[in-house]
Every structure is written in C-alpha cells, then in structure tokens.
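> Structures for review follow.
What follows draws every value from the coordinates through simple rules; no lab data is involved. This structure is a prediction, so every number in the text was calculated from the model and none was measured. Cβ atoms are built from the backbone, for glycine too; each structure is taken alone.
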Structure 1
Amino acid sequence: MKIAPAKISRRAGSTLVESSIAMGVLALAVPLVFGSMAEAGKSGASAEAETRSAWIIPACLQEIENSRAGKPQFFTATETGQTFPPQNEIWALAFSNEGSIVDKITIAQYESGIKKIKGKSISHLAKINASKPDENDGILDLCITIEYPTTAPAGNRRTLDFHSRIP
C-alpha cells in the first residue's frame, strides 16, 4: 500500500494585508463594545434611580411635613411659606440600598461624595430646597433632586429632578 504524501501549501500563515484588516476590525469593534457596555451601565443606574424615587420622594415630603409641623427628624423646623434650606446650609438625605433614610449629610460630605454613613452603604442622595417663585402667592417652588453615584463629587453626579409646589 502506498500513501500519498500530504500536499504542502506554500501559504501556511496569513499575509500582512490580512493581519492589518483583522487589526482594523478589532480596533473598531472593541471600543464599540466597551462603549455600549458603559451606556448600558448608565441606563441601569438611571432606571434604578427612577425606581427608587418611588420611595425617596415620599420620604423627603414626609420630612418637609414634619419640619412644617415643628417635629423634623433631620432638619430645622420651618413655617408655612418659609423657604429652605437656610443660608449656608444644605438639606440632603442619604438613602441606603434598601431605600430607607440613613441620615442627613453635611455640605462637605455632599460636595466631596460619600460612600458610607453609620456603617451603611449609601446608594442615592436627595437634595431638597424650596424657593419663592416670581409671583407672591405664598406658594413655594419645591425641588427634590436625586443624585447618584454618591461616591462621585457633586459636579460629576447624575441627577433626577422632581418639582412641585407647596405652601
């Protein structure tokens, strides 16, 4: 029995042109994949903030009501028609991953970012303020801003604003 020798191809590897094309395709594809992954992460964080807003906003409104009744848990007492926060203060609450209020935060914590308070991880901040509108009808413009990620400095956080009017 005679076995035919295997044919040896003169072209055993890839050419420089083929390698260059493959590198070009990778150079385009890799950044696109990582970019889409980053955007998916941002979308996930935005969806999480919107979902948690159903817990955060009522908790902030309750603190405002408590403040108006003279029994605030975290901030100073205010009267109907009085703007807040007072000059050189910030009304900001830190919320845990479970959506409960952990504590109020200071201006320094707000500006620099915060990861934990009282041993609990912080996932969202809610900044609260009320200002007088142009017309003088005794009604205040209320803005509650949910901010995330909380570890980032204030200027680098993403925000979700909720507006209302209160007496």
Structure 2
Amino acid sequence: MMKIVITGKPGIGKTTLIKKLNEYLKKKGVKTKGFYTEEIREFGERMGFKIRSLDGKEGILAHKSFNTTKRVGKYGVNIKILEEIIGEYMPPSMDVVYIIDEIGKMELFSPLFKDFIKSIVEGNYFLITTAAISKIPFVDWVKSNPRIQLFQLTKSNREKLLTLIINKIEKEGIFK
C-alpha cells in the first residue's frame, strides 16, 4: 500500500499540495479521510491553528489564548478536537486513502494520534501525509520507515511535485 510523506519548511506549501492531492483523488472517485490545518490570523499576526476534517468538522487545534500545559512555542494545544476527528477513523479501513496534515509537535501530544499513525504506517493502508522537517523522534521514525516514500517540497520543485506524486499514484494503482 502506498504511503507518501511530504516534508518541507514551514510555509513552503505542504498544506496546499495535500489539498490538491485530495481534490485529485476525489475526482477519481477515491474515498479519502483525514484533516488539514490552517493558520488563524488576526491583523496579520498568526494567533493559532484551525483543524478541518475532510468531511467538514472543524475546531481550533492551537491558539495563543489557550491556557494548557500542552504547548508548542506560544501556542496552547487542544488535543480533544484532534482526537474527536481521529477517533472517527478508528479502526482504519483499507478502502480509504488517509490524508493527514500534519505529523508534527502539536499532533504528537495525542497518544491516540500516535497510535493511529503507527497503525497506518505499519498496516496495509494508503497514506498521504505531511510531516515536520525538524528532528522529532516519532516523525523521524515515520519518515525513515521502509514503507514510506518521502518527498521534500521546496520552492524549486513546488510546481513539479504535484505531477510527480500523481504519476506515482497512477502507476502504483490506488485505483485498482
């Protein structure tokens, strides 16, 4: 089963790429489940991150105003909304492509999320995910797993990578 991890610097376009891949798969009639994150900006300043499932459920994953012990930098993290979304995907299904944006510090506060990702990576499931570029032991385990095809998104390959991944998907046959 195909497992693709896209990494790259913050702001390089990983979320945009994963949204385009999701649109492509949906047009091909492929069932997808998962989520993506988006910045929350107020007056030009990043205040936090919204999480939105592919079926429309959304909430705030992290915000400067959250008073919690689970923190990444200046953001308090709300793992409850992440676990509500991930809980709907358990147990995983083999007739779905899981689209996850992202495997990073905020998401890794959730043991449920880590267990879900581990089961997808080790099992016979389709996965397209983004992952933090920084050194984080669990993320490094995912990126170095022999089942993973790792792609690094850069300014110079931003336009070509979508086509490259789509060609790989078609060649390896998610649609069979």
Structure 3
Amino acid sequence: MMQKREFFSSLASSFKGNRQESFNARPPYFNDKNSFLENCKNCDGKCAFNCEENIIVIKEDRTPILDFSKGGCTYCDKCAQACEFGILDIEYKKNIYAKLTINILQCLSWQKTICFSCKEACLDDAIVYLGLFRPEIDMEKCTSCGFCVNVCPANAIEVKKWQ
C-alpha cells in the first residue's frame, strides 16, 4: 500500500525539477558573514564533509551553503568543530539566518488537499494549521532548520533572506 507522503510526492513529481531556493543560507555558526568570502577560499570543505545530514554544499567561490533539498540541519555542531579557520564556531551558534515561508499558490493544503508533510517533518512544531487546510510557519518557533523544505511534495516551502 502506498504511503501518504509517497502518494503526494508522485502527484507533484513533475514540479521537483523546478525547486529553486531564492536565498543561499549559511551554516548557523558564524559571526561575520564577510569572513566566508575572505577565509573559506583557503579551506578544503571540512564543514561539508563532517555535516551529519550532508546538506552543506561548497559553492564555486568555496563558501559553504545549506542545500535544504537534501534535508535539514540538526544543529549537531560538527561543521563548527571541523572548521579550522574559526569561521564557523560553536560560540556563535544561532538559528539559521533564513526565513521559511509557504507559497500558498503552490501548497496542496491551501488548494484544499489534505497534506501534513511539512508539519510532520517540523522538529520545532512551528507549522500550525488554521483549520484543516491553511498551514502557516510560526517564526517565533521556527529555527529555519529546513526539514520541511524537501518533504513538501509541491515545493511550496521557500527559503528567503531574513529581513
């Protein structure tokens, strides 16, 4: 028997190629965002190699970003522990500097289809439903970990720059 998540994923599989994050989120352990550009060029990407969720990707400019299409951040500290240049440091641990939003035009629930994929994946219970069909992200609870992003069968969770 097909599971609910598999069913929704099969319905929306044609959209999977269209997933684009509008903002490149950085790992949650930095103090100065300019230090990425200055110091990461001298590194061999140990933060990405040590990421337990394998969501850290090294860009062409040799700086790390989070790829939420692969999963979410558990805030395990391993990337910060591996950073030999001190750009990522446990001392600066904070929520990921990104804002997650639900595109209501793409969201299955907002289109009157029962779907709880994002809510089930949320470790912080930050996705609340107003009734049965209207999910919203409570930014007071959200840590921007990204676990909701890749489980959404309609690619309705968007990653944006925190204002």
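> Between 1, 2, 3, which one scores greatest on distance in nm of label points 7 Å out along Cα→Cβ at positions 24 and 144? Intermediate results must be reported in sequence, preceding the final value.
Working: 1: 5.5; 2: 2.9; 3: 1.5.
Between 1, 2, 3, the highest calculated value is found for 1.
> Given -4000 as the derived value for helix-only ellipticity at 222 nm (-39500 (n - 2.57) for each DSSP H run of 4 or more, over all residues; to 500), which of the supplied structures 1, 2, 3 does it correspond to? Please report the intermediate quantities before stating the final value.
Details: 1: -12500; 2: -10000; 3: -4000.
Among 1, 2, 3, the structure yielding -4000 for helix-only ellipticity at 222 nm (-39500 (n - 2.57) for each DSSP H run of 4 or more, over all residues; to 500) is 3.
> Next question, about the same structure. Of the structures 1, 2, 3, report the one carrying the highest value of mean count of other Cβ atoms within 10 Å over residues 32-39. Could the numbers behind the result be given before it?
Numbers: 1: 9.8; 2: 18.9; 3: 13.1.
Between 1, 2, 3, the highest calculated value is found for 2.
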